[in-house]
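Below you'll find a set of structures to go through.
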Structure P
Amino acid sequence: MESLKNKVAIVGVGYTPQGRIPGRTAMSFHVEAARNAIEDAGLKITDVDGMLTQPPGGDTRIAPWNIAQQLGLRLRFGSQQSAMGASAGCMVLHAAAALIYGLADYVVCTYGESPLGGGSGPGTYGGGRGDNAAFGFYGASGGYALAAQRGIYEFKTGPETWSEIAVAQRKWANLNPMAMMHDRTMTDEDYYNSRMIVEPFRQYDICQVSDSGRAFVMTTAERARDCRHRPVYVMGVGQDHPSTDIVQADFMTGPIGAKVSGEEAFRMAGVTLKDIDACEIYDCFTYTVELSMMGYGFFGPGEGKAFFANGRTAPGGELPVNTSGGLLSEAYQMGFTLLTEAAVQLQGRAGERQLGPVTRTKEPEIMLVSGNGGVLTTHSTVILRR
């Protein structure tokens, strides 16, 4: 595959309110996020001629052409895409191809849903499907609980490791005014006292459900120089999709898609794990962070507890992870939460949570972003640089 290294860049990020937002539709969040991202990049609406959209729950009504109509733009390139939590990372590759081959000049990638406010259905959050429902197996939590139980057996992992992840990410959220958990601190005691949802997961092992939207704009490296903010260049991308239902899977403890997609992304980027200054790791569950980082090679099987100990990934730690609070403590916007946070960090616009002297960490040059969808079904890896 032709290398995409340094040929395209992220140039704008769009936020919306996030939390429980009554009276909003998923479409309204897509439109608002797209508009804000385009403005953030210093562009006019009419500059944008490409759009990739992740619809909530596969809703075909939330399509690029419908969003474009509301924004007043005309598309030369557009598509709906859903690799679930891996979609944002996959979109980076597809947008890059369109830009490099001249199918678009500026591509905006959008996400939005409203499961709490009533504007869209609950998706995978609580529904039982097929035979699973008959056995009390509901939603993604049940699937990841199966994987985590196997992880406990094989890796001797468990809450002693996961509490470190949850508490570290809450500390990042406490520095992020946009985070749903911004005003709520968490201690180890709080973690252990939280109620059990589905064994072995406690409440704070599980990501939030949010009404919200997020978007980012990409363009070629040449055009990026004329945009408002410092470009964030794409160094490497990779995908791997095991594509097996969890009840039939033989990879519950790895290697999941992180290994293959990570190897591809690092090969394209021409860097190694030692070059990564910070990570944004898909965190639908605390265990997903552990399993993904193990898949990338940051530590070996059974070494997660020691790796995450003593605030290693928290503010002031050696390797910051999920610096906005992530899905666990900022807001659930699939992989868009993580990808946009990496872009904002590399642009130096993260405020109180900015990596560098403000948070007693290294100023980032290169960051790794992961996406994970289904129950360890899809995976994307993106390596970005300032």
Structure Q
Amino acid sequence: MAAEGRKRIGRAPLLLMGMGCLVAGVWGGLVRLPLNMPLPGGNANWLSFHGPLMVCGFLGTVIGLERAVGLRGWWTYVAPLLTGMGASMVVAGMMGRVPVAFIAAGSLWFWVVTLWVVKLQRVTFTMVMSAGALAWAVGNVCWWAGWPFNRVVPWWIAFLALTIVGERLDLSRFQKQSKWSRPLLYAALGLFVGGVVLASIKQVPGERLTGLGLLALAGWLGRFDLARRTIRQPGLPRFMAVCLLAGYVWLALAGLLMTVFSPLESGLRYDATLHSFFLGFVFSMIFGHAPVIFPAVLVLQPSFRLTFYSHVVLLHLAVLLRVGSDVVKWGPGRQWGGIASALAIGLFLANTITSFVVPVRPKVKLARTV
């Protein structure tokens, strides 16, 4: 027990930096809707860097921490430490290239970590996740070099898409695969990665190819992922499968919007595409995997309860309202969708924390009387 307590204490600062970026990113996103909310200390970074705080500060740091926990080498914690420190500087209001340099260095270190994993286990899922880490590093170096965010975003999308696909390959590798599974996967990955690279050279054809790649990956996951089987099981496996399958729908929609709305510069179409992917798809993955990730990071075992579905349903309704309002240019719907999305994330955190501290009461069967 003492060893477990030391692990929690050692990892807590890294997790808190990631969660701090989540709070600042969500807060800044609400201000951008716009809502009349104060920025603590007049810190405009929460507004200006809403996206980077969510992608690099929160998701990047937490993914780096999760990988470090699994590998158990002290040097693997350097990656989330660097990205967490850089993002925390942004949260604190620091301007300039120094915070971005920390984030870029942390993502490069994370890529080195994934290369070490590939060396230990040279299989498809480790190589896919390493490619995702490289995409994150490339995107962050481009950010540090002064590229506009809309040109960096495809690399961040590749980071998260490839990481999630790699994790699903890892979890699904023990099931019997169709002979068409791997060829179709490689074709979808080639289409997607080729589009991301091309988007840095020629934006419109690159974005459209990236969008087609996202559609192909969504189709592959929807057809071959393990979630199609586990949704028939009760309890936690069904909950996770619901989150995953719903997320794949958002992944497909993000690909469709990127294909149709290119070039993505700014405005409501840009907003709809990004929130379909980062909020609809990625957060659905987070909600589904949280009952597995948190026990590994915090050395705590949550208890599954049906209330978990509340934050999932609220999230998808919120994103549907947000994206639909963006497409038809309905301002009030966009605002309410953004507010509901923030509430869904807050409810997710509340439900998750409750699952750690409040055990589920076992059902007591009453004896029947004759």
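General remarks:
- Which entry (P, Q) yields the derived value 25 for relative contact order in percent (Cα under 8 Å, 6 or more apart): P
- Computed 20.1, 57 for Rg and Dmax of the Cα atoms in Å, for residues 43-266 alone - originating structure among P, Q: P
- Here mean count of other Cβ atoms within 10 Å over residues 211-218 was derived from just one of the structures P, Q, and that gives 30.5; the source is P.
- Read-out helix-only ellipticity at 222 nm (-39500 (n - 2.57) for each DSSP H run of 4 or more, over all residues; to 500), computed value -25000, structure in P, Q: Q
Since every read-out is calculated from the coordinates, none of them should be taken as a lab result. Quick caveat: nothing in here was measured; it's all calculated off a predicted structure. Cβ atoms are built from the backbone, for glycine too; each structure is taken alone.
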